[in-house]
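Nothing in this text is a laboratory measurement; each read-out follows from the coordinates by a stated rule. Note that the structure is a prediction, hence the values are computed from the model and not measured. Cβ atoms are built from the backbone, for glycine too; each structure is taken alone.
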Structure P
Amino acid sequence: MRVTPSALSLPLPTPELVMFDLDYTLLRPSDQFEAPGYVRAGARFGLELDAGRWPRAERAAYAAAKERRLRIGEAHDDGLLAVIAHAIIEGLGGGPPHAVEETAAAIAAAWSRAENFGLYDDVMPCLRALRDAGVRAALVSNALGHSLEEVVAHFALDDFICASVSSADVGVVKPAAAMFETMLERLDVAPQAAVMVGDSAEDDVSGALACGCGAILLDRGGRAVGAPLPRIESLTELPAALSL
């Protein structure tokens with residue numbers, strides 16, 4: 001794919017549709033999925049996990065997820081959450097296999113409950129700005145453990161989110177073209193009239209650009225400073241990034 005320089009610079013032309021990723025873009029996981037939550041969950045099953053080993057555990061989880069993606073490919077993978085949970089638990093010290101298994105299952109199950117998440121503070125102002133400008137918003141998510149419809153209902157987003165596409169329904173995950181094409185076809189929007197916003201340079205940005213859409217990386221932690229791609233650090237920057 002050849003990407004024109006204009007596709008890599010901000011602001012982008014105002015689109016008809018903004019497609020949002022969900023986790024770590026709109027939804028902020030609670031500490032249930034960080035070191036304190038893992039320590040609490042492990043204690044329920046007799047594990048003594050060490051929160052101080054969290055950076056090591058995160059690296060182990062990233063490596064495990066990457067290896068799993070290389071092996072599974074772009075197919076939707078319901079088992080990924082448990083793989084990540086196992087890697088983190090072992091990275092935090094592990095323990096007897098049955099206790100590790102029970103803790104991983106509890107963490108994976110918690111991911112499906114909307115009450116374990118919140119909206120980032122910048123989400124609603126951004127969605128209101130898009131709606132007021134007549135720009136539609138939708139969800140395109142690798143939604144492991146989530147029902148997108150339940151998330152929309154739980155956070156009362158019905159007036160802001162016009163459609164959703166989940167990898168569980170399409171059968172593949174981003175960056176697969178089918179994820180983006182399904183949404184574009186559903187809403188009858190041309191690729192060049194849509195922009196994808198998400199926290200993954202590979203899944204969200206590269207996948208959308210390959211389909212002819214615009215794309216912006218939401219880099220909340222500022223880890224991608226200097227990367228050659230459209231980037232914002234907060235959704236408060238999105239309206240200006242879309243020439244609104």
Structure Q
Amino acid sequence: MMKFISWNINSLRKRQERLLLWLAETQPDVVCLQETKCTDEQFPELALRGAGYHSAFHGQKSYNGVAILSRTPLHDVRVSLCDEEDDPHARVIAATVSTVRVYSIYAPNGQAVGSPAYEYKLKWYARLEKCLRDNRQLERPLAVCGDFNVAPRDEDIFDPELWRGAIMCSEGERAAYERLSAAGLTDTLRLHHQETGLFSWWDYRMLAFPKNRGLSLAANCTAAGIEREMRKGKEPSDHAPVWAEFEN
């Protein structure tokens with residue numbers, strides 16, 4: 001059995017001790033982090049190695065940043081999408097863990113529907129899809145983990161009408177996500193949970209977490225869920241880890 005976890009940590013330097021304690025308690029096999037918000041020089045590689053985890057990371061100062069942690073060595077690390085397009089944002093890293101190709105991605109937010117940032121987001125999704133298809137990634141075990149910055153369905157939002165057409169819920173973003181899924185990917189959480197009220201992000205404002213106002217190998221996936229408790233406590237990330245377990 002292998003346990004994969006994806007977590008937007010929202011500043012690794014700020015939550016390093018929280019991460020190390022959590023790793024010691026849960027001992028997942030693979031952890032994909034997003035929004036590490038630290039340069040490669042600042043990444044706590046030695047501390048994580050002491051905790052029993054190999055790491056691959058791609059960061060930048062104060063923004064973005066992605067990483068993959070694994071209890072076994074990582075191979076064939078790549079810190080970009082597969083095209084030759086220059087992108088200064090640290091949003092993707094890929095590595096092979098055993099026989100599984102793992103991606104940790106942090107999709108663009110998009111800011112506002114119709115804005116240049118929104119167009120960049122849609123283009124970025126298309127680049128990710130093309131990368132997976134062109135490099136035949138889908139013909140081997142593949143896990144694409146991360147913060148996709150989209151609510152694919154109304155069931156993923158506490159108030160669908162309030163968010164209708166807004167950023168992260170717009171038709172363009174949902175269509176881009178669907179095209180990515182159609183490439184052969186499966187939402188492991190929804191594979192096991194069809195109920196509403198399951199969220200992995202809560203705003204820091206307006207008591208969004210206490211009120212539960214949030215957004216939210218397939219053949220071998222035996223269970224999946226959200227570690228809601230990690231949104232509690234002192235200075236938590238605004239995201240909770242999402243996990244999935246797979247038979248070897």
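Looking at structures P, Q, which one was distance in nm of label points 7 Å out along Cα→Cβ at positions 65 and 81 calculated from, given that it came out as 2.3?
For distance in nm of label points 7 Å out along Cα→Cβ at positions 65 and 81, the value 2.3 is produced by structure Q.
Of structures P, Q, which gives 26, 18, 16 when semi-axes √(5λ) of the Cα gyration tensor in Å, for residues 41-160 alone is computed from the coordinates?
Source structure: Q.
When FRET efficiency 1/(1 + (r/R0)^6) of positions 9 and 113 (r between Cβ atoms, R0 = 30 Å, to 0.05) is computed for each of P, Q, which one produces 0.65?
The read-out comes from structure Q.
For log10 I(q)/I(0) by the Debye sum over Cα atoms at q = 0.20, 0.32 Å⁻¹, for residues 105-152 alone, the calculated result is -0.80, -1.19, so let me know which of P, Q that is.
P
Given a value of -6500 for helix-only ellipticity at 222 nm (-39500 (n - 2.57) for each DSSP H run of 4 or more, over all residues; to 500), calculated from one of P, Q, which structure does it belong to?
Q
Given a value of 24, 22, 19 for semi-axes √(5λ) of the Cα gyration tensor in Å, calculated from one of P, Q, which structure does it belong to?
Q
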